[in-house]
Structure I
Amino acid sequence: MTETAYGVRSLPELYREWSTGGMIANVGARILEVGPGTLVLEGTMDTERHGFPTSRGPIVHGGAIATLADECLASVAYTLAEEGETTTTSSLQVDYYRPAAPGKLIARGTVRRRTRRLAYCHATVEQEDGAIVAEGRAVIAYVPDRQPI
């Protein structure tokens, strides 16, 4: 029997801590599935906090979609982190395909390749019905996990 990777093991506990404030709480992100190099997050985007008015009704602001994508990308890289490492976004690109309606959005992330210090990651952001509204790519850096002073 193989031991579960450090990042996979510790990420759910980190999300429990992070869900009480900051950006994780703002977008209502929660883990649906996690494995080595794979992650599915759900975000809850409401009209009041994440909406942008249009003539056809509110849509989710692109910045909120990018936040969910970035969180998924950095977190999927974290699933491959070793003890003593954390992740930070080095480069992020988000392509938008269609407006997203307020409600639940699903972000599906994968690590395409990990080197000693970098992970190359991909994510889709989808409506609940599976329609892809955006895709993101990121280079994520592994850095020492040091406690703040």
Structure II
Amino acid sequence: MANRGIWSLFGSNPTIVITGAQLNALGNGSMTTAGATYANQTNADLYCDLEIFLDPLSPVAPAYVAIYILAAIDGTNFPGQSAADLRLTTTQLFCVVPIGTTASTAQRVAVRNLLLPPQPVQFRLDNQTGVSIPSNNNSFVKIDAYSYNLNG
């Protein structure tokens, strides 16, 4: 019987890669610092789903957030570009996520099947919602990484 490929989570759980403290009162047009390192050189995950949760806010159209991924190609050193420099290039842009503009509502948005590089990675969020993110530490960005299991 031939092997078949199935999704495999390898026991991983969703991991917060940008914390509420980093997003706390992040102004419109501002970018977070890099979040905690996700050790994909060890995990060797191919893909991830990304979840963004923003506590109630009243975005202004066209509201979105952009997620940038920083990969340590040599396993140690991450790119050190400024927010302005990151916005000038798409080489490290991971995804752009539209944010609904209904007033005073929480936003929970998922992006699926994003390709992960085989190095340690960090993430940054660029707030382009037209308003500051609430200052209550409840907002976050998570990834749930996974691969294929070819022995399914």
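Readers should treat all values here as calculations from the given coordinates under stated rules, not as data from a laboratory. Worth saying up front: this structure is predicted, and the values here are computed from it rather than measured. Cβ atoms are built from the backbone, for glycine too; each structure is taken alone.
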*Of the structures I, II, report the one carrying the highest value of mean count of other Cβ atoms within 10 Å over residues 71-78.*
I
*asked:* If relative contact order in percent (Cα under 8 Å, 6 or more apart) is calculated from each of I, II, which structure is the one that comes out at 50?
replied: II
*If mean count of other Cβ atoms within 10 Å over residues 79-86 is computed to be 16.4, which of I, II is the source?*
I
*asked:* Matching task: -7500 is the computed value of helix-only ellipticity at 222 nm (-39500 (n - 2.57) for each DSSP H run of 4 or more, over all residues; to 500). Pick the structure from I, II.
replied: I
